[in-house]
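Please treat every number below as a calculation from the coordinates, not as lab data. Quick caveat, the model's predicted, so the values are computed rather than measured. Cβ atoms are built from the backbone, for glycine too; each structure is taken alone.
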Structure I
């Protein structure tokens, strides 16, 4: 089994509580590492797990887990936990797993999940939509569809995710969230392969040559998965395409590093908006 056989991996660092007196990882923790990687696998599919399973009318349950030990992980090791969905049966799916320290193979595993009714836990056929999503991911297909357009076209979808993130989660008053600028903005909305809305953002014209990006909202289960980056890149491309030379935004301070990773730099002093610390950030745009 080789690293290049896997498209997905989850990286972690061995902690003190996970090792014995010889600083070797307890065997049971490898299953925990694999379980954590499975949770991130769903994020790689841009799939908020609980909501997606309700939509699909079932849930996944571990039927069998086998682990083969080749070498031991040690205190402070950096490990890569790799997963591949290798087989999808009528009601079950089999994941092959491997844990590496660098290029050294430490663990191989097989995890069998059954799709079942959450109330009775009786098996059900794997839904065609889930089967297509898993197969598509393993074949290297995109897991997101990014749509851009006006409020009339995308407002219902954008409103849904913005309400969840800003009004419900961050408790921003609804009257502060909605404004007339939505009608003139270019909106970008990200949909996963199940048609779920997982992120959005909008693009305004602050003045000739200067774009203002705002209302960037990402489903809380998918933050850090790259979904928000794709939305920002879509908006930046739209701004550059219409001839803007600079993009500005008001970043929540908790998201400053995210925007820095996309080339934005702080400008001026921090300020409060809707009870949340913000800072203005800006970046130049390429000439198209």
Structure II
């Protein structure tokens, strides 16, 4: 398939009803973005949804996990992404401890990301234990994307960043979480790092689109972390990631070439400089007030 085949003629912001109606039809394409240039390029490429994920913590801010990310971090990056892609459906993550304390806290922070960040919806992690938060936020008129399976914010309680739902009890738990979140009002559902068969079963059971990340090919859409997809992530990549570029090498080589040219004084060349009239130069050199 050519690059053009994956693109729309122009970015079109999908509404919540349109996203729900996509279930079982055209797969939804979602990526994370954290800055305006990346958001603009994703929009031009035909991506359907953008996520300002709390993965900004590990992908951009240098944290070892997503736990330190704040609402202010998400808000800052959400504004930038909205400026870069004003016509795409934008989802903002509610970071760790920005919604767990109470319904009131969850609604207030969700409202902040929509009102000041320009998000169209928010995403929160958790299943049955967070169904009340989903219901409270949606009751306030804010669309919620759920997130079940591996939930990185609370990975420590799950035994680490590992596959969820491999045995019967675990699979039942993830499935019940998915159903609870959808019953509470989520308009779509991220399913992360579960066996492909479970991803397919969840997709069959729930009435809203599932967006998989390490959950197999049968979900209603897929999401990847932008830097992972672009080959910018240094070090270990999860098994489910397919890098579509090697920008780390491209960027490293560009920096090295720039450094060589500066040290060799071949940059800046005359084409990169600005001229001054010779008589002005002469006058400056002879200026008695210098």
Structure III
């Protein structure tokens, strides 16, 4: 069973959630200034990869793994590249909080992939939570266009593509989590992350070259957004791998699923993005349910 965490660890998790939420808001500033998704993924991945490699060197951890892991790392790295591309694509198209809420369906995707690939039945709590998450998401996305006054057709014309990208990001992330648990769990977490980020960076580089190069900002706001998303993402990862283990807290603690709430606050303050009261209620339902799933005793 999981034990309670210290107050310091709790606030550290909240801080990481805030940093990750701010990362996506910074990304929107970059996207509003001609930066494309591939450029954002490249910068955040290469800088974070360097940080992780430095942590490995500092701790004297070897990067060597047996050949049997090479293919699975390539698959997981590709899935994370897809997840990174899709979530930033979603953030570029719809309000940040809606993108992150749709992405927060990843526990459902994890249960789905685990059932399909390894015949594992979803836990009763996960099954019970599925309709609650979907109901909250329906409220948050305003699927019938009631809050916006647009009607269902116009609402989905407005948000449909962005929601699709977010759900694809959740699906890819859920599959990556399942494969990681079943295929690479014996590998040091830092080593797994280093390989994954190296593959993401390589794929982003190839895609960038095929598109004629990276798309850099044209204004100060764009540069602040690009630098901000890179620094914030790298900072969040560094905190997860360097500070949380010392506090006895796993890096994927459910408390960090409060990220959409911080994104909602930051996007409202910095971008002027607002959603209705009923959408906020839906957001709280999604976030609260995902946290309950994450905090379940095992």
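Observations, loosely collected:
- If distance in nm of label points 7 Å out along Cα→Cβ at positions 24 and 192 is computed and equals 2.9, the structure in I, II, III: II
- A value of -11500 for helix-only ellipticity at 222 nm (-39500 (n - 2.57) for each DSSP H run of 4 or more, over all residues; to 500), calculated from one of I, II, III, originates in structure II.
- Here mean count of other Cβ atoms within 10 Å over residues 16-23 is compared for structures I, II, III. The highest value is that of III.
- Label whose coordinates, when FRET efficiency 1/(1 + (r/R0)^6) of positions 128 and 256 (r between Cβ atoms, R0 = 41 Å, to 0.05) is calculated, return 0.95 (choices I, II, III): III
- Structure from which 0.95 was derived, Rg/Rh (Cα atoms, Kirkwood Rh), options I, II, III: III
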